[in-house]
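Asker: These are the structures in question, set out in turn.
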Structure P
Amino acid sequence: MSRWLYRLLLMFLILYIIVPLLMPVIFSFSIFWQDILPQGFTLRWYEAILTRPKNYSALMVSLIVATGAVLLNFIICVPAAYALNRLETPIGKRLRALSSVLPLVFPPVIVGTALVLAFSRPPLALTGSIFMVIVAHALIGLPFMFRNTLVSFRTIDERTLSEAAASLGATLWQRMRYVIVPNVLPGVLAGALLVFAISIGEFEVTSMVAGFTAQTLPLQLFQQIRNDMRIASAISAFLVYVSVLSFLGMNYLGRKMQGLSQQQ
């Protein structure tokens, strides 16, 4: 009896998560939906994302912002995780423990408020620019990127690999480029996928720091909800696809990291 109850609860949980996500996906392919079942099949609403200037511009801005946030986090998190992994002191251990709760320290509302207060006045009046949106998304994604990168560093015996490369005459840059980064790349890529997915769907902080020239896809989605729910459903479905693909990619990279750790 307990087994059947467990399966029933698991099925209910899956349906509770999947059904709301499927609704915009189904609507995005239908011509009309008023009764229980949708009517017709069309790709018109996806076409509207690419052909209508405002929607296409928002898509391009979202892709630029997400890519910029990933690159910025890569530049910051890889050296920071390398340094923290090397810090074998009580402070280093506490900081590594703190990294597990970093996502709770960077809530979007607080990040948005801090950026508006810091960059809304001259000489650093950057609020409303696409650069400011990239910085905001990078800050939100930084804890996730840093945690994945640090876990990847902790999975391999980085110190031994670095010492072996140094004994062969490799400089620090050569060790980072040819030895360390390739070994931690699965964790870095998993973090990059997570940052990309977070950035593509981010609305809260974007609405606080973006101006009229930095309208992202979620902001356009909010406007389309009031104008045309069918186009809004296509945008929502696109965001769902990005999240699902990112999850599958992270799952694959996670298994690859496990395989590397078992080999060592």
Structure Q
Amino acid sequence: MNDTRKWWDQAAWALPSDEFKATVPLYVLLGEAVDIAAFGVKYWEPKKHAKTGKVLRPGLASAGKNLPKRTVEEIRELQRAAQDAQSEYLLLVDPQASPDLLPRARFVLGELTASLEWFFDDGVADEKDAQLERVASAHQGDPDTADALAGELVDYAALARSHRKELQGLGGFDAALIDEAPKLAVQLRERPPAPVPPSAEEQRALAFRNRLLTLLQARIGRVRAAARFVFRNHPAIIREATSAYERRRRAAARRAAARVSTPSESTTSPR
């Protein structure tokens, strides 16, 4: 075990509880961690005029002691550690799983979700956003099992299939993954179900994963809070740090509220 992994192991087990309060699905949190780390690197230093040295745009470095520079690298380390812990936990829950099948299935799901989220995140709240929100909401409370992963693969692939032409090559996305997803789902579902109740080893693996996710989520939140403060006069930059998933969820809630508050024609038309 390297020093970095050892340090995070100690930090995780030092937390007072195993409870992890997820605000977004796990795949979203792990994906957004990568984005936030990249955001931190991109905007850490202020942008200055080449000749005068005048600050044209502030940097996260000005957040002071509330945001140590080390936080960005910690997010990267915790994202990798949490992803590894999740894979280890899934292999314990599904002992019949191929060591190669689960990581591949999660990779394909990650590619599908990331590409769909980016493609749909065009600043316009429309039916595409609603479709993605419905799929995400349907799987938000899914258990950590191979069958649940199979269901996600099928649903996201079905949504991606109708946008195959536009998705091909977007951010390096390979549309062949749309066809691979349902095949992986079949393989995942063909395996015997996991034994119940969970063993002590499974419980410990889940607790460790949850503790790492708690540490990760806290640091993501710290960077986002700093971004809201530092870039308070730069709304476009703040938007880069926010969660696309949360934006879609809020937009869906607003649309639902608007439908409720707007009377139908049958109730407003004169008799």
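Asker: Comparing mean count of other Cβ atoms within 10 Å over residues 54-61 across structures P, Q, which is largest?
Answerer: P
Asker: Computing log10 I(q)/I(0) by the Debye sum over Cα atoms at q = 0.21 Å⁻¹, for residues 6-125 alone gives -1.19 for which of P, Q?
Answerer: P
Asker: As an exercise: Cα extents along the principal axes in Å, for residues 70-149 alone, calculated from one structure in P, Q, equals 42, 22, 20. Which structure is it?
Answerer: Corresponding structure: P.
Asker: Let me ask something else about it. Among the shown structures P, Q, from which was the value -21500 of helix-only ellipticity at 222 nm (-39500 (n - 2.57) for each DSSP H run of 4 or more, over all residues; to 500) calculated?
Answerer: The value was obtained from structure Q.
Asker: Which structure, out of P, Q, was mean count of other Cβ atoms within 10 Å over residues 134-141 derived from, given a value of 24.4?
Answerer: P
Asker: Hey, semi-axes √(5λ) of the Cα gyration tensor in Å derived from one of P, Q reads 38, 26, 17; which structure?
Answerer: Corresponding structure: P.
Read-outs throughout are calculated quantities, based only on the coordinates presented, and are distinct from any laboratory measurement. What you see is a predicted model, and the numbers here were worked out from it, not measured in a lab. Cβ atoms are built from the backbone, for glycine too; each structure is taken alone.
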